[in-house]
Structure formats: C-alpha cells, structure tokens
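Listed below are the structures to be examined.
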Structure P
Amino acid sequence: MLAISTAWNSWKYYRAKEIIQEVKALGFEQVELNFSLSANLVEEMFALKDQGAIQVVSVHNFCPIPVGVLRQYASPDLPSLSSINERERRAAVKYTQQTIDTASRLRAQAVILHTGRVKMRERIRDLRRFQKNGETKRFAKLKEGVLKQRRTKAKKFFNQALKSLEQLCKYSLNKGVKLGIENRYYISEIPSIDEMQIILEKFTAPALYYWHDVGHAQVYENLEIAMHKQFLDRFGERLLGMHLHDIKGIDDHRAPLQGTFDFKILKPYLRKDTIKVLEPHHPATKEEIIKGADYLKKLFGES
C-alpha cells in the first residue's frame with residue numbers, strides 16, 4: 001500500500017486531526033510522520049492511532065522536534081549525528097532514541113535517518129548553473145574540486161556518524177524498530193554512495209537497512225556524480241523503503257508525473273514488504289497528488 005508523508009501538509013496545521021483528515025481525503029490510509037511535528041502533535045497522533053483513525057508506517061527523525069526548536073526551523077540534522085562536538089552528537093542520539101520510542105509506540109516499521117554532513121561549502125546550485133549554461137569545463141573542474149574536498153574532510157565526521165549508529169542500532173533492536181539510512185541530496189551530506197556501502201557492511205539486518213530517496217538519487221545522476229540505478233543495484237538487497245517524488249533538474253519533491261523521472265525503473269527492486277511513501281512538498285496540489293498516486297498504484301500493481 002502507498003503511504004504519504006505529512007511533510008506535504010503538516011506545516012499548515014496545529015492539530016493532528018486536521019493533518020490526517022486532509023491526507024485521508026486524498027485516499028491515503030497510511031502515513032509517514034515527518035520531522036517538523038511538535039510533541040503535542042505527536043501525542044495527538046498517538047490518540048488517533050489508538051482510535052484506529054490512521055496507520056503510521058514510518059517516522060522521520062526527529063519526531064517529535066527536539067526541545068527548544070521551533071517547527072519552522074526543524075531539521076533532521078540539527079543536532080547532527082556526525083557532529084565532532086560530542087555534546088551535540090550525544091543530543092542527536094538522545095533525540096533519535098526518542099524518535100525510535102515514537103515509532104515503537106505507533107507500531108511503525110521504520111525510522112528514517114539523516115546521518116549528518118561534512119563541514120564544507122555546498123556548491124550543488126553552482127554545479128547546476130554551470131551545467132545548464134553549457135559551461136562544461138567550469139562544471140567539470142568544480143565537481144572534481146568539490147568531491148576531492150569532501151573526501152579530504154570526511155573521515156572525522158563519518159567516524160562520528162558510525163559511533164552514533166552503533167548506539168542507535170542497539171537501541172532500535174530492543175524496541176523492535178528498523179532504521180533506514182537515507183541516501184542524501186547534498187554532496188556534503190553523509191553518506192556518499194561509498195559510505196553507504198561501509199555502513200551497511202558494518203551494521204547488519206535486522207537493525208539497519210537502506211532507505212532509497214528517488215529524488216536524491218536522481219540529483220546525483222543529473223549532476224553526473226552517480227547513476228540512479230547504482231544505488232538500487234548496490235543496496236537493493238537491504239532496501240527497507242522508498243521516498244517517492246518527482247524531479248526536474250535538481251528541483252525535487254514534486255508530485256509524481258510533475259517532473260521527468262521514469263518511475264518504471266523502480267519496479268524490479270520493489271518487494272511486497274517494501275515501504276512506499278509518497279513525499280511531495282508544498283506547493284504540490286491535491287489534484288497532482290491524487291493523479292500521481294493513482295499512476296504509481298497502477299504501475300506497482302496495488303489497489
């Protein structure tokens with residue numbers, strides 16, 4: 001069954017009932033809770049789940065929002081699991097454990113994690129501008145320089161991410177919740193495709209899995225960093241779930257059929273138990289979401 005992330009509409013409401021009523025009106029019975037929900041909203045989600053009003057299949061870290069963070073500033077990387085500041089890293093672990101508790105109480109299958117970033121200047125939009133303008137030499141030179149800088153600086157941040165994951169895998173196993181490491185959008189973010197390989201080899205199932213974000217993988221292909229299918233070919237055996245959204249260039253989180261991505265390439269990698277979450281963001285319309293969801297249901301052979 002196809003679920004939808006509350007990332008699409010949660011920013012509009014201060015009551016969980018209103019969030020859920022709107023997504024149910026679109027035909028969804030399953031949701032993923034996104035990372036900008038307050039503690040009060042999460043408590044209301046517990047009540048809705050207990051009443052049978054909604055089924056939560058996955059929860060995006062952090063959920064609820066860390067104490068002291070306003071909804072409009074909520075981020076899956078603040079605090080960061082890869083921070084070289086131990087106080088911040090430990091806080092990120094604590095709030096992730098709270099998210100695992102949320103998932104466990106809701107009987108959700110998975111928690112989706114961002115695992116931090118390498119501290120460096122992000123140049124993805126400069127790369128796209130050179131590419132669109134046909135400045136091939138500038139594009140190639142900048143891409144080479146950015147990737148080299150990332151490789152040079154990554155080790156200490158990546159090691160901190162591994163340290164955090166070691167703690168979280170133990171915690172999630174005790175709670176019966178699976179962790180999904182999401183492939184990322186920005187070049188500075190952890191993990192790169194090779195770092196994902198290291199993570200999955202170090203931390204085995206049933207604690208930790210791969211979570212495939214369609215738009216993020218396509219950004220890497222569109223910027224000539226890695227082919228989309230490389231992610232699926234390398235990590236498909238550990239695939240837990242997918243974030244499904246369309247993309248034009250590097251502009252993602254569109255409703256399906258509102259971009260240029262060919263969703264048919266995903267079908268061979270999907271299993272019956274693969275969690276499938278539609279993740280469009282504002283300003284995707286209700287009509288676009290219904291049309292896109294109907295297309296994906298037919299494509300994937302679902303009711």
Structure Q
Amino acid sequence: MNLSIKHLFGLQGVPKDDITAILDTAFSFREVLERPVKKVPTLQGKTIVNLFFEPSTRTRISFELAEKRLSADTVNFSASTSSLSKGESLKDTIQNLFAMKMDVVVMRHSVPGAVKLLAQFVDAVIINAGDGTHEHPTQALLDMMSLKEKVGDLEDLNVAIIGDIRHSRVALSNIYGLKTMGANIMLCGPPTFIPYGVESLGVSVTYDLDEALVFADTVNVLRIQKERQDIGQIPSLREYRRLYGLTRERLNKLKKQITILHPGPINRQVEIDSEVADSEHSIILHQVLNGVAIRMAILYLLASGK
C-alpha cells in the first residue's frame with residue numbers, strides 16, 4: 001500500500017484512503033503481535049531516531065517497541081543530556097544527528113509546528129509524536145483503530161470528546177481523522193476549555209455532559225492539561241468532577257451502553273472514576289496495544305520505500 005503523504009505531520013488534510021490504508025495495515029501487524037515471535041524484518045537496515053523534547057511514557061515506549069518489532073535500528077535522543085543544554089541550536093543539533101544518516105525521525109516537541117520546521121533541515125521521513133497543543137496523529141489513529149475493532153464502521157458513529165479540548169492535541173487530531181472517516185462529533189467541557197469558533201471544523205458543542213452522553217455511541221475522555229494552561233480556568237477539581245466527571249451514576253441513567261476511550265495518563269476520580277475506567281465498556285488497554293500496531297503500520301508505510 002502506498003500513501004499519498006511523505007511525512008505524518010498531522011491528520012488535517014490526510015485523505016480517507018490513506019487513513020484506511022494505515023488502519024488496514026495496523027490490523028495486519030496486530031496479528032504479528034499475537035504470535036509467539038513478535039518480530040519481522042520489514043525495516044531491517046533502517047535507522048530511526050526518537051527526538052522527545054517533552055516527557056512521555058506510552059507514546060515513546062510504543063514507538064520504540066514498534067521500531068524493534070520491525071527490526072529497525074533505534075537511537076533515543078534526550079534533550080536534557082544533549083548539546084542543547086550547552087547552548088547549541090535545535091537546527092545544529094538535528095543536522096548533526098542526520099549527518100549520521102538517519103532514515104526516520106519521530107519527534108515530540110512543545111512548540112506547535114516544530115515537526116514542519118524539522119522537515120526543512122533534514123531529508124528523512126518525519127512522524128509527529130505530538131507538537132504542543134496542535135496535533136497528535138498517531139494517538140487519533142490508534143483511537144480509530146480501537147473503535148473500528150469494537151464497533152465496526154466509523155461512518156455515522158456518534159463520538160463525544162469530553163474535557164480539556166482547548167489544550168489537547170489529541171482532540172484536534174481526532175476531529176480531523178474521525179470527520180474524514182464520516183463520524184459525527186460533539187465536544188463537551190467547560191466554556192473555558194472549548195476553543196472559540198471550533199464549530200467551523202464541523203463539530204457540535206455542548207456544555208452539558210448529560211446531553212453529550214445521550215448523543216454518544218462512544219466517548220473519548222480527556223484529562224485536564226494543567227501543564228498547558230493558566231490558573232483559574234476551572235473553579236476546582238471537585239467542581240469539575242461534579243459537572244464533567246464520567247461516573248458510574250451518570251452512565252447508569254442511560255438506556256444504552258457507551259464505549260469508553262482515554263488517551264492517558266488518567267487522572268482517576270477527576271475526569272473519570274476508576275470503576276468506569278476499569279469497566280467492561282472501557283477499551284483503554286486495547287488502545288495501548290493498538291498503539292504499537294498503528295505505529296508499526298505508519299513506520300512501515302512511510303519508511304519502507306525510503
């Protein structure tokens with residue numbers, strides 16, 4: 001399968017055929033992950049550098065595992081122990097790395113658009129592992145894979161994204177990707193957490209969680225990103241939980257079952273109760289497994305032909 005894109009900066013503008021190809025390839029790699037020997041020689045001889053300028057657990061480990069499963073050579077870069085701490089510019093650091101003939105770079109950075117800037121400096125495949133509050137395309141793709149596995153076709157699926165939309169790169173990538181695949185999306189959260197004019201992306205907005213739950217076939221629950229926001233955007237965590245926390249009591253009022261996703265890390269008893277996160281309707285751990293398969297698919301489709 002050939003993609004129309006050379007890099008994966010985000011899901012904005014990525015055509016449906018490309019998303020479908022990534023998802024189909026990921027399901028094939030899921031079968032590999034179920035085998036006793038979980039390794040294939042697909043990217044043997046390729047060198048991949050992981051540039052993470054922000055803390056990460058799931059995404060970084062998932063990419064590293066995907067690279068090893070594909071038999072690629074992996075280099076992990078730590079900003080805190082690099083020459084950046086001595087005053088070297090990002091451009092010089094990266095160009096020196098790629099003078100060593102890297103084939104692929106997986107990058108997470110706090111600045112929106114940093115991955116596109118990187119593409120101007122190096123001739124390598126670039127995959128966005130999260131850039132500021134912009135996009136996190138691989139997370140959205142693994143969310144879509146998990147939903148497809150659980151409910152089937154994404155066309156006309158009603159998805160509610162609940163929580164800190166304004167500061168979430170996961171939300172924006174999910175909006176772009178799910179809309180492309182034909183899903184209907186409703187955003188829900190406090191007014192301070194909903195970006196101004198977001199309805200222009202073809203989504204609906206509510207500030208009432210119960211209304212969102214009535215609409216939804218599935219909910220994607222986001223944490224409050226305290227590290228990216230000013231103090232005072234919500235009165236308190238207790239008040240937030242009362243109005244927007246996904247609790248068993250709320251779900252019991254519904255006359256239907258809802259599939260529950262969360263990109264992690266989870267703030268239990270704030271945006272979601274433990275009883276709900278660990279329930280039979282939660283596919284959070286499926287998301288983690290599918291994250292490896294999705295990243296294997298993206299690396300394979302973008303890097304195998306380089």
Structure R
Amino acid sequence: MKTAIALLSVTLAGAASAAPIPDAVAAMIDAAAGDAAQLKTIADIAKKTNPASAAEIDARVAALDKAQADARTEKLASQGFMDGWSGSGEAGAFLTSGNTSTRGVAVGVTLTKETLKWKHGLRGFVDYQRQDGITTRERFFAGYEGNYNISPNLYALLTLAYERDVFSGFNRRFAESLGIGYRIINSDSFKLAVEAGPALRQTRFTDGVTSNAFAVRGAGNLRWVISPTTEFTENATVFYDSFNTSFQSITALTAKLGGDLSARASFQFNSESNPPFGRDNTDTTSRFTLVYAF
C-alpha cells in the first residue's frame with residue numbers, strides 16, 4: 001500500500017511540474033519539422049529556456065519525427081519508376097597532371113532515387129579538351145550503383161561502370177561487381193561506409209592488349225556536413241586483379257552559393273599498377289565547377 005501511494009505521489013508530482021509548451025516555442029518547433037539538425041537545435045534551446053516543458057518538447061519532437069518517417073514511407077511505397085529522382089548537374093574547368101598536363105572543360109551529372117529497400121545512383125562525367133585541332137584530353141565515365149538495404153547499416157550492392165581514358169592508357173574498360181556494404185557511421189551530419197566484393201573487369205589498353213579478369217573490389221565513402229552550407233566528401237575505390245591494380249580517389253568540397261546553386265572544388269587521383277609501356281602510373285585531375293541541384 002505504501003509503495004502504491006509513493007508511486008502515485010511521484011506521478012502526480014511529475015504531472016504538476018510539467019508545463020505546456022508556449023505557443024511561440026511550439027510554432028518554432030513545428031516549423032523546423034523535416035530538418036533534423038535544425039529541429040534538434042531548436043528543441044535543445046527550447047528545453048533550456050523552458051525546463052518545465054522539457055518532457056512535452058521531447059514528446060512533440062518525437063511525434064514530428066514519427067510523422068515525417070510515416071510520410072516518407074508512404075511516399076516511397078506509392079511512387080512509380082519515374083518518380084522520386086533527384087540529382088545535380090555540374091560544369092566548369094579542370095587541370096591535369098601525370099600522362100597529360102592540360103586545362104579543359106569538365107561536365108557531369110548525378111541522379112539518385114530511393115525506394116523502401118533500394119537506393120539507385122547514376123553518374124556520368126566528361127573531361128574534354130581540344131587544342132589546335134587535336135584532342136589533348138578525353139575522359140568519359142558512366143556508372144550505376146544500386147544498394148539494397150538489409151538493415152539500417154548493412155546493405156548489398158551492385159555496381160556497373162564504363163570508362164574511356166586514352167591518355168591514361170585504355171580505350172575502354174567495363175567493370176561489374178557485387179558486394180556487401182556497411183555504414184560504420186550513419187548520422188545526419190557524418191556518414192562513413194565501407195564496401196567489398198567480387199568483380200569482373202574487361203579492359204582494352206591502347207597498346208592493343210586486352211585483359212578480361214576476375215577482380216576484388218573495395219571502396220570507402222565519406223560524407224561530412226561541416227555546416228548547413230558546406231559539405232566534404234571522399235570516395236575511394238580499388239580494383240585488384242592478377243594483371244593490374246587500379247585505385248581511384250575523389251575528394252570534394254562543396255559550398256552553397258544560394259538557392260540550388262553551389263560551387264565545388266574536387267581532386268581526383270588515379271593509379272594503375274601496370275599501365276601500357278611509356279605511360280605514367282598516376283594521373284591527377286583538379287576540377288572547379290558550378291553545381292545546380294534539381
């Protein structure tokens with residue numbers, strides 16, 4: 001009996017100490033719904049300035065988060081194949097070193113789409129320069145990556161890629177891989193994932209040599225939202241086979257200029273362990289582009 005009375009007293013005391021959220025504070029919290037970082041910041045400030053309403057603020061934030069999650073799930077479940085695509089296009093200039101030292105035009109496009117279980121990504125990029133009627137730089141890349149969510153942090157993946165880079169030593173290269181990826185860190189502001197799996201590569205080098213090889217693919221992807229207007233990314237991929245090992249790293253810093261327009265500076269490093277005779281093992285490309293999100 002004494003225990004029941006004590007529990008009732010605590011409950012009543014908690015109810016008595018709880019205070020409703022002021023209307024102005026509630027309006028600010030509701031306005032931040034959909035932006036996790038902003039919502040957390042506003043909720044933290046609201047709890048500090050209205051400590052008696054802390055429990056109600058937490059409950060309101062939880063309800064907003066659940067409503068957002070439910071709305072997203074419903075939207076993804078109902079969209080068709082052509083729905084839900086977003087992406088960006090970029091254009092600017094590049095500088096290269098290694099097998100060529102040139103300046104030229106860089107153009108790229110990225111498309112992404114999420115479903116309840118899948119995330120699809122398409123990417124294409126072209127570096128091109130023509131001087132005095134002669135092509136002095138020509139690199140094409142097109143790739144697809146599909147991720148299937150097994151759990152919040154574990155996913156299966158399929159990647160397909162095509163490259164052409166005559167000045168680095170190959171007329172064409174196809175690569176197909178399957179694998180498993182794991183999100184080591186998966187917060188709104190910082191994401192880090194690693195991937196590994198078997199692959200096949202078909203390469204035709206500029207010296208006429210053709211290589212069709214089984215390979216192992218490994219990759220690491222990092223995304224760091226430094227501030228609401230600045231983002232740092234690092235994507236590294238390695239293919240290892242009995243004939244050649246290829247490594248690629250793309251490091252980028254993107255800053256919003258306003259609206260859907262951003263500026264991006266990126267550095268790409270490519271390495272081939274067994275390039276054709278007379279070719280350097282490494283190439284670098286620095287790009288400075290404007291990016292438009294759509």
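Taken together, the values in this text are just the output of simple stated rules run on the coordinates, not laboratory data. Predicted model, so just to flag it, every value in this text is computed and none were measured. Cβ atoms are built from the backbone, for glycine too; each structure is taken alone.
Brief remarks follow.
- In this comparison of P, Q, R, the computed figure 1.8 for distance in nm of label points 7 Å out along Cα→Cβ at positions 102 and 286 is attributed to R.
- Entry that produces 17 once relative contact order in percent (Cα under 8 Å, 6 or more apart) is calculated, selected from P, Q, R: P
- For semi-axes √(5λ) of the Cα gyration tensor in Å computed as 33, 23, 17, the structure of P, Q, R it came from: Q
- Answer label among P, Q, R for the case where helix-only ellipticity at 222 nm (-39500 (n - 2.57) for each DSSP H run of 4 or more, over all residues; to 500), calculated from the coordinates, equals -11500: Q
- Computed 0.95 for FRET efficiency 1/(1 + (r/R0)^6) of positions 38 and 262 (r between Cβ atoms, R0 = 30 Å, to 0.05) - originating structure among P, Q, R: R
- Computed 12.8, 43 for Rg and Dmax of the Cα atoms in Å, for residues 30-109 alone - originating structure among P, Q, R: P
- Look at distance in nm of label points 7 Å out along Cα→Cβ at positions 190 and 214 for each of P, Q, R: the largest one is in R.
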